[in-house]
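Where a number appears in this text, it was derived from the coordinates with a stated rule and is not lab data. The model shown is predicted, which means the values in this text are computed figures rather than measured ones. Cβ atoms are built from the backbone, for glycine too; each structure is taken alone.
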Structure 1
Amino acid sequence: MRLIIDAGSTKMEWILLDGNTVKQRFYTEGFNPNYAERQCLVDMCHGVSLPDGIHYIHYYGTGCGNEQNCLLVKEVFQERFPYAEIHVTHDLMAACHAVLGHDKGIACILGTGSNACLYDGEHITEKAVSLGYLVGDEGSGMHIGREVVRAYFYGFMPEELRMRFEVEYHLDLKAFVQRLYHEGQPSKYLATFAKFAGENQAYPFMHDLVKRCFNAFIEAFVIRDNANRSLKVSFIGSVAFHFQDILKEGLADYGLAIGEIMQAPAEGLIRYYQSLPA
């Protein structure tokens, strides 16, 4: 049996595979070793109901981009499942396995933040520089949300959209600045405004706003090396999924081959492990 875990900061999906059959599938709270205490993962690991006889555990986690955090997660699971072979890696590898499988290509994440890498079918051979939400995260929900808010407060937004925005958010500048700079998690807060762009993406103004964000992502993360332009570009993430028509349009404008676009990696991970020899 294989246990596959897709661990984000807010929620964690657990999938138990017995051969090619999904035997269990459930969610718990998320875990990020950069912020959460080790004991949180210990309690979670011992609190879930799973059978004995799990041979392999594949943990894909936010915050598992360094060896120290990977070791922490592995130790916790090894205590709970002493006879299992445990593999811990980061969420970018989850994207590779989910949308590329064993094929070479470019795997991207477009959610609250953004990231991308070059994958040779087995390993990540090149990873984009991630500068975080203050400088980078082009094409992300944070980026789109930020541009929506800028358009509203700077007066760029067409009147009809401006009225819709006011009805939905009742936002004044003082309250916005207070929430953004003094109440924590500013990137997640800005990303909430991407929902407005999604609801109104049929408007030319909003379509163009989102497309500019995606173009910035493509230029920063995808087309820096002309040698990779022939590779398919695939995506994981809610932003990529909900804005996929605009995203595909942007990729086509740059002459890039479009691969798979998935909202979450779980189904792709199941498919990946079902394809492995028994």
Structure 2
Amino acid sequence: MRTVQVGNYHIGADQPLTLIAGPCVIENERMVLETAEKILQAVRDLPVQYIFKASYKKANRSSLKGFTGLPFPEAMNILTKVREHFSIPVLTDIHTEIEAPIVADVVDVLQIPAFLCRQTDLLLAAGRTGKPVNIKKGQFLAPEDMQHAVQKVLSTGNEQILLTERGTTFGYHNLVVDMRGLVIMAKNGFPVVYDATHSVQLPGGGGGSSGGQPEFILPLARAALATGAVNAIFMEVHPDPPSALSDAQSQLALNLFPRVIQELVTIYQTVQNLKGSQ
């Protein structure tokens, strides 16, 4: 498996657990900085490589009334503050080719949203920046088909690729996680990320917004790590999920985060030890 470097971190086999965590979207500077600080405090004494995440724009919304984000310059300034104030890498997603080089000057990792994982021009633009690219598997895509997204980024000469599982469409308003997919995606030779919060979404299940089943965040994350194929956990965390402007029913409450990450680190280390003894 290739190792992906993000700042001083190395993500891959035989590396510490990587955590990609933060609020779904940048709502305001105070909330973003508070969330980053609390997460950092919770993992400071743990063998965890922490990457902050937050979307600066939510282009895919259930309803026209849904919050789509702050003005671009303001959002970029907030991400810069997180990166500089806490000295941690930052990840955010892009939606069009023109955004790639601009956003790459601000963040450490570019993320391709699940619904856009087949967009060739977008993948090529992200790859050409030279920054690590986290490709989220579409809810409609077989895990083995992620090889095509990988090849698009590789064609630019960029080998810094992460692959994320975030659930598969199961009828209407529902997602399921096929844990076999984690093992299958790992065969591409790149680190695999499990998205613990989007996987519990009920897309469109809230009428004009997505519903969710946050009670399954921890059980499914446990199962994902137990496969031995996961190198990183992606998790959206919010100080007060019910008041969140996006994904209010699937984000993890910030006060629950310390206990959750401690348990996940324990599971990850146990699995790593078992793999090492085989």
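Suppose helix-only ellipticity at 222 nm (-39500 (n - 2.57) for each DSSP H run of 4 or more, over all residues; to 500) works out to -12000; of 1, 2, which structure was it derived from? Walk me through the intermediate numbers first.
On the way: 1: -12000; 2: -10000.
The value was obtained from structure 1.
Tell me which of 1, 2 gives 0.92 when you compute Rg/Rh (Cα atoms, Kirkwood Rh). Don't skip to the end; give the middle numbers.
Values: 1: 1.00; 2: 0.92.
It traces back to 2.
As an exercise: mean count of other Cβ atoms within 10 Å over residues 79-86, calculated from one structure in 1, 2, equals 13.9. Which structure is it?
Working: 1: 13.9; 2: 16.5.
Comparing all candidates, it corresponds to 1.
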